[in-house]
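Participant: See the structures that follow.
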Structure I
Amino acid sequence: MARRAAALRAGAAIAFVIALDQVSKHTIGTSIGPLETKHVIGSVLEFVNVRNTGVAFGVLSGGGITVYIATGLALACLVAYLYARPNRPWLWIPTGMLVGGAIGNLIDRIAQGDVIDFIKLPHWPAFNVADMGITFGVIILVLLVEFGASD
């Protein structure tokens, strides 16, 4: 029963991240030309249209099959961790964010061969909603594992 509840919650988070990611990429991808920049909040926030062949923030750029293998292994470990600890409070949130982010970028990689990154902050590589899901998912996962209630 606990596994089912955790899986359903994680599934809802996965679906939310994927939907938000794909809609935002489509919106930016069709409204901003390649390598074009639109200033949203002065010089603090810009929307760009750049392509990334790596994982979050361009890591493993051009990695080809290595990207798929690394992503698959990481997600399998995370899902196994959730399956082994379904009663761990809130573990479904980072699981859903990480899996949703990875799938959101995977959809682009399979469909187009690269991922659109469109959010640009000063002194930081461009990123997208899927990257945000992955980043915040990792932060929340670390906090839950280190400081959260035990199983």
Structure II
Amino acid sequence: MFKTNVMRILDRAKIPYESFSYSETLTEGVLIAGALGQDSRKVFKTLVTEAGDGQHYVFVIPVAETLDLKAAARAAGTKSVSMLKQKELLPLTGYIHGGCSPVGMKKPFKTVIDSSALNLEEFCVSAGKVGYQVKLSPKALAEFIGAGFADITVKTDSQ
């Protein structure tokens, strides 16, 4: 199978993972989870934000969820964050929209993974290229990239 840079980085770090591919025409996270045969609560997206002071922060949340910007800012230890403009993603991270991975960005950013991942043995994140995902241990990923865990998604009455 085709190996992305993320897969090569995980191989070098000896972090076990399983790789998946899907149609590059799929852009909706819940549909991607379905194409992978995975529960959408176990497929996470990588979001990049910017704080008022120009610092950047990365948040990894379930594909069907929405980032709570206030909770995210608290978790990052900053006053506020806003979503990074799509055109700024590639120059900053080396990844394009839909293929952004918490592994292998151009430089390390403070990263927070939604605490729902703590209940999972494995979850899926982008493998750094549209159409590719890797399934691995959330705890192994967090340890490798120096990420923390926090409640960072919008809570609804049913949660």
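Participant: For which of the structures I, II does the calculation of mean count of other Cβ atoms within 10 Å over residues 30-37 return 16.5?
Facilitator: II
Participant: Moving on. Upon calculation of helix-only ellipticity at 222 nm (-39500 (n - 2.57) for each DSSP H run of 4 or more, over all residues; to 500) from the atomic coordinates, which of the structures I, II produces -6500?
Facilitator: II
Participant: Which structure, out of I, II, was Cα extents along the principal axes in Å, for residues 38-77 alone derived from, given a value of 38, 14, 12?
Facilitator: Answer for the origin of the read-out: II.
Participant: In terms of relative contact order in percent (Cα under 8 Å, 6 or more apart), which of structures I, II is highest?
Facilitator: I
Participant: When percent of Cα pairs over 23 Å apart is calculated, the result is 31; to which of the structures I, II does this value belong?
Facilitator: For percent of Cα pairs over 23 Å apart, the value 31 is produced by structure II.
Values quoted throughout were computed directly from the atomic coordinates according to the rules given, and no laboratory measurement underlies them. If you're wondering where the values come from, they're calculated on a predicted model, not measured in any experiment. Cβ atoms are built from the backbone, for glycine too; each structure is taken alone.
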